[in-house]
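Pasting the structures in now, so scroll down.
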Structure I
Amino acid sequence: MVTENIFNNIYNGKTVLVTGDTGFKGSWLAIWLLSLGAHVIGYALKPKTGKDNYVICDLGDKITHIDGDIRDYRPLLKVFSKYKPEIVFHLAAQSLVLDSYKDPLFTYSTNVMGTVNLLEAVRHTPSVKAAINVTSDKCYENHEWIYGYREIDPMGGKDPYSASKGAAEIIASSYLRSFFNQDHTANIASVRAGNVIGGGDWTDNRIFPDCMRALISGKSIIIRNPDAVRPWQHVLEPLCGYLTLGSLLYTAGKRYTGAWNFGPSSKNTISVKRLVGEVVNQWGSGKYVVENKTGDTQEANLLHLDISKAVNRLKWFPVLDLEHTIKFSIDEYRVDDLSSEEIFNQRTAHIKEYIELRKKLNGKQNA
């Protein structure tokens, strides 16, 4: 099924390389690109579980996937040389704060040197016209400000994960100014999103998968940090921003390079406790308990993004309210009785519904 193209048909027939395609966001991006007619090349480690989105959608039979570690430059460059991608999305990463405390070496080598390797491969591959480096809202030096962080605010990070993402942003900015500042070079950008939820994510120590595991098994949801405030968004929201930006990088060039935030509306920026309450309400049953934090690990209590740059310059805007965000996500987890093809079709149907909602909201804004 090919969905309606809202990106000026840029991706149709293009070879698009996605690192991290076996991961949560990467697999969803691959599904959307397939629906746009792209030839998708995936490069990533093997999926972690048999329930991951990549596996249950049988993406291995739908795209060209290569097992590889983003930390290894030579194999990565060979993939670039062989397939000659025109557009690149870099999502391969170690993506958890708690895991970064357990293994900072792996976190830094993946998120920092992995970014260097990716940008070096882009630099040495003339076919690449646009490349997007996906980092995180946690790349900012977080002072617990009540207002959203802007793309010009300082990078930083108390924990190894956040620091690695801040470093990846500094590296991307350096490459942009050193190697991708001439007209004949690739157009590169970095993107930062909030806390993304949606079906097929079974990562440990991530609140929405934790909710689904507990509710499915009839256990209580354990909350580590109930008062932490986060910008919650369905996975399709930032992916729409990435695809919009990618199409403009490809067609309009240097005007769209640099850093971009893609977050939800302020109504979706709520506490963990409220999110879990809404999840339990929509699920129809369940309860949660608060577990006292132990150890020396630190996570931010307040963090959200200023998205005015993307809204004004890209004409991108968040579509899904909190209720719809949670509904989409819960539906995407309730797929135990579906075949892989039916699950894949459900994902593409949600993409189509999302596009329709975006068109309606855009029509109201232009009325």
Structure II
Amino acid sequence: MDHAFGSDFTLGLEEELFLVEPPALDLANDATRVLEAIERSDSWEADYEAFASEVELRSLPEATPSEALAGLTAARRAVAAAGATVMGAGLHPTAKFGEVELVNAERYARVEEEVRGLIRRTPECALHVHVGIPDLETAVRVFNGLRGWLPLLEALCANSPWWHGLDSGMASARAAIVRAYPSRGIPRPLRDGDDYESALAAVAAGGGPHDYTLIWWDVRLHPRLGTVEVRELDVQSRLEDTAALAALVQGLARLEAEPGREPPPSEAIAASAFNAARDGIDAELLVDGKLRPAREAARLAVASARPHSPDSDALDGIERILVEGGGADRRRAAYRRGGVQAMLEELVTETMVRR
């Protein structure tokens, strides 16, 4: 397998953000204008996502979450300077079903041909966390181990309770949307690099893609980048929450790199992942072999990750999420205070970086 493994647990962040139009804060299919107007930098990247109402911002690989966060902060500031208004949510709370314009690019035309009308239901925005791994053998161990932490990470990130103008009853309605796509969900554990290649070959043999970047497991090896990628988390409106979650992923990746840790079964992880999508930080989750309240599981995870984290201050932000509430909790609180418009305005206020 050709790969670029060789990094010492560096951290790279990708976030997808909605473009919206004040004052109503409806979706704005404005990605081309915004990307052409952005003043570029060598400390971050900006690009299209599948939907014309989104931009994707990326940090460069960095040693710590705080350094990666600086890249995303500068990118959000540049987007604002280009005259755009952005919103960090897994789903736009009030976008109508079918209110979708795709970016005119070969990759997205190929995706639409594969998944048909599924991609035209509603746009969705994710946060992806890449951890650079020293070698393939370590990458397999990290991949296997991080699978067990996915429900907790999804609970902490849940930030899409509303869809199509209604409260879905879920903390992450986006999780239900993306589960309908092929090659999503919790992958099985791997024995080694050869087993990974066999898994990819099996997907292709069944009629799936030959390009592994179109296999969208919730965590995956990314050999071309030399990373293990935790995918399909709801994007965060507050950058300090993104930093806290990145710090947790990085610390847990270092923990799971240690030999001898037994990977949990996919069936148990999948059941807990649904609980996480439904209940957010009020969920009960299987963590470290036991069903636990999400807050207890989060504090256990922080304690496990802290000895392996190079950025203890960023990791402290997990406690703030537990105390103040996750994105889904804050969205519903804003709605109770001032209705849908208050919820939309709070999302934009938390997302925008103007200075």
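Every number here is computed from the coordinates shown, using simple stated rules; none is lab data. Just so you know, these numbers come straight off a predicted model, no measurement behind them. Cβ atoms are built from the backbone, for glycine too; each structure is taken alone.
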Among I, II, structure where FRET efficiency 1/(1 + (r/R0)^6) of positions 17 and 233 (r between Cβ atoms, R0 = 30 Å, to 0.05) as derived comes to 0.75: I
Identity of the structure behind 19.9 (criterion: mean count of other Cβ atoms within 10 Å over residues 225-232, calculated), options I, II: I
Structure with the greatest value (metric distance in nm of label points 7 Å out along Cα→Cβ at positions 49 and 153, set I, II): I
At a computed 23 (relative contact order in percent (Cα under 8 Å, 6 or more apart)), which of I, II: II
